[in-house]
Structure 1
Amino acid sequence: MANDGHLRATYNDIHIVGKASERIAAEFKPNLIVAIGEGFFPARILRTFLKEPSTQKNIPIQAIGLSLYEALPSTTAEQIGKEVIRTQWLGGNSKILLGRNVLIVDEIDDSRLTLQYAVSELQADVDRLLSELPEPEREKKKATFGIFVVHNKLKEKTGKLPPGIPYFAGEEVDDKWFDYPWEQKDIYAHDALVPQSRFRS
């Protein structure tokens, strides 16, 4: 019996992304999704809900890798939890950002440092690409960024987002460690603990 104070969710619970999809479609209308690491799982679910009803076209998903809390071969103990480390980026695919409404998707908004880094660096890529275009083409090739997280922790954030950036969250949760199903080796043991999680009170 778990009494570790962790919050937990099953794969079925992650379908709460569908609750936010109508608002995202109405207010932001994304035509590109950029998933941060494990945010690829909810991004793929969200894409199902955002599929264009009239054309049945899917929104493309690109993935980037950012690590804040994970111990990697290249990180030091001092960096963990304080410095965002880039492990995978769009590279030559950055041009796909031009002229798009880009929805950045992550599993959880904890300190907001990872989201701040993602927005800042993707915008820097767009600015660089725009500077290489003839001036008359730049305005129509600008990118707009929005954010979706499955869970937003109710806490003061260290990271900051640009003013006015569209922000969507599936649910607000307490400031507790969250265990996601895609992090587990024994999914049945994980699911058995979910009813005991405060998330499922």
Structure 2
Amino acid sequence: MTAIPVDGTWFDTLNKSFADVPIGEDEGISTTEFLEAADSLVTLFDVLGSAAFTPVKKDLLNNIKKVRDRQLAAPGESETLQKLVLNELKTKNHTATEGLVWLVRGLDFTVQALRHNIDNSTKELADSFREAYGKTLKPHHSFIIKPIFSAAMSATPYRKDFYKKLGEDQGKVNAELLKEVVALEKVVSILKTFQGTKEAQW
């Protein structure tokens, strides 16, 4: 885990924040910055500190790779995530498109858990992650995967310990966390709407 700077927060260690991901007037989300921000956010599972989160992290990284592989294969057709999907589907392939669906579900799970925890200051992290899991990933998971993710929910640290790991200055931590959550909620909302359209199906 990257060391947090003195007087700083964990958010200062991120290569890219979701607040810095460009969104075009047509709501096109810039692929490169989105993938950098997703890579950065995945390190949150290192802060949670349990090996039980390894499968969750691995799943996210695997789906980031699928999208990035498509971007590298066809950079001119992949400036935004929406273009990447539509252009990949024209080739009768949907590896990256499906990867992005799962990546958005994983990011939605993460942001809903964090939002629930911000809005419910007496709730433990495990409660917030369980609630978010039930609303996002659980309906899509097989009976083999569900116990693995449930184990991760139960392995979350206590709320106070988690927030302390994000930085000493809790005022700064809360402000940075809220900024990241709001930005990620916007990105997830745009992508879920797009993924629900007919042209984004395979």
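Please treat every number below as a calculation from the coordinates, not as lab data. Everything numeric in this text was worked out from a predicted model, so none of it was measured. Cβ atoms are built from the backbone, for glycine too; each structure is taken alone.
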Inset, instruction - Using FRET efficiency 1/(1 + (r/R0)^6) of positions 5 and 109 (r between Cβ atoms, R0 = 35 Å, to 0.05) as the calculated read-out, with 0.95 as its value, let me know the right label among 1, 2. - result: 1
Inset, instruction - For Cα extents along the principal axes in Å, the calculated result is 49, 39, 27, so let me know which of 1, 2 that is. - result: 2
Legend entry - FRET efficiency 1/(1 + (r/R0)^6) of positions 61 and 157 (r between Cβ atoms, R0 = 25 Å, to 0.05) derived as 0.45 - corresponding label from 1, 2: 1
Legend entry - Test item: helix-only ellipticity at 222 nm (-39500 (n - 2.57) for each DSSP H run of 4 or more, over all residues; to 500) calculated as -7500, pick one of 1, 2: 1
